[in-house]
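Asks: The next part holds the structures, each set out as structure tokens.
No value in this document is a laboratory result; all are computed from the given coordinates. Since the model is a prediction, treat every value here as computed from it, not as a measurement. Cβ atoms are built from the backbone, for glycine too; each structure is taken alone.
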Structure P
């Protein structure tokens with residue numbers, strides 16, 4: 001069962017921090033608020049700098065099963081992690097269903113992120129299609145909208 005109270009997210013995975021920054025800036029330029037943004041990426045100096053610019057401050061690292069040490073922040077991270085620490089214990093692929101993505105979508109997100117991709121998500125049900133178009137336009141691979149079960 002999908003827990004839609006966890007939030008509705010549009011997710012895309014960019015090939016690296018430079019491409020992710022272009023996508024994030026495009027989202028912000030279209031008035032998507034910074035507090036609706038989420039980021040998950042393997043820790044590196046480039047990712048740490050991107051996360052700091054995006055969230056106006058240091059972003060903690062998490063040790064996520066299947067990914068290792070990642071920079072992670074935002075409402076998607078909170079929803080996947082939950083109070084039971086599932087993201088760190090089970091990994092991205094196993095927890096994607098918490099926010100309405102199919103397991104195979106979670107595996108794709110996890111695989112691309114493990115290869116150095118930067119997962120960017122936006123929480124905005126009302127503008128999900130706008131966010132999807134922006135993510136696609138700026139190189140967000142496998143961009144998808146989650147938690148749409150029973151809505152179409």
Structure Q
């Protein structure tokens with residue numbers, strides 16, 4: 001039997017001092033929270049800090065784990081989503097983020113149109129202290145399991 005292979009991804013709902021949400025505009029998926037793959041030998045918090053810095057120019061302090069997603073179709077992925085607070089930096093775009101901007105919660109929900117990323121954003125905005133777990137298949141987006149880990 002082949003060993004299972006999963007991509008590990010981290011994402012952050014980053015807020016600034018005024019409570020706005022940081023979004024990037026990805027070349028294919030449109031507006032979304034900063035997110036990316038964890039590199040081999042890297043812990044989740046280091047990966048979250050690196051991805052946000054690379055995609056936005058901002059340093060952040062990751063806070064609580066808010067949601068875990070499991071993408072069931074190839075390439076299978078586990079996505080760990082944290083809440084985070086911005087510390088310092090200057091917003092800048094990158095190859096992975098054509099635009100970077102701060103939005104109110106309502107504006108952010110209007111900007112994020114990709115079904116998986118919109119649902120992910122809504123879950124993070126609704127965080128009540130319980131870690132949400134969802135497994136899904138894309139194309140079309142369909143939830144398989146939804147529960148709380150805490």
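Asks: Where does the value -11500 come from, among P, Q, when helix-only ellipticity at 222 nm (-39500 (n - 2.57) for each DSSP H run of 4 or more, over all residues; to 500) is the thing being computed?
Replies: On the way: P: -11500; Q: -6000.
It must be structure P, since only it matches.
Asks: Oh, and also: Assign the value 1.6, calculated as distance in nm of label points 7 Å out along Cα→Cβ at positions 34 and 90, to the correct structure from P, Q. The partial results should precede the final answer.
Replies: Working: P: 3.3; Q: 1.6.
Derived from Q, not from the others.
Asks: Could you figure out which one of P, Q the value 77 for percent of Cα pairs over 11 Å apart, for residues 66-105 alone was computed from?
Replies: Details: P: 61; Q: 77.
Clearly, the read-out refers to Q.
Asks: Of the structures P, Q, report the one carrying the highest value of relative contact order in percent (Cα under 8 Å, 6 or more apart).
Replies: On the way: P: 41; Q: 27.
The maximum falls on structure P.
Asks: Something else now. If you work out distance in nm of label points 7 Å out along Cα→Cβ at positions 10 and 26 for P, Q, which one comes out largest? Can you show the working numbers first?
Replies: Numbers: P: 1.1; Q: 1.7.
Evaluating distance in nm of label points 7 Å out along Cα→Cβ at positions 10 and 26 on every structure, the highest lands on Q.
Asks: Out of P, Q, which structure matches 0.95 when FRET efficiency 1/(1 + (r/R0)^6) of positions 82 and 138 (r between Cβ atoms, R0 = 35 Å, to 0.05) is calculated?
Replies: Numbers: P: 0.75; Q: 0.95.
Label of the source structure: Q.
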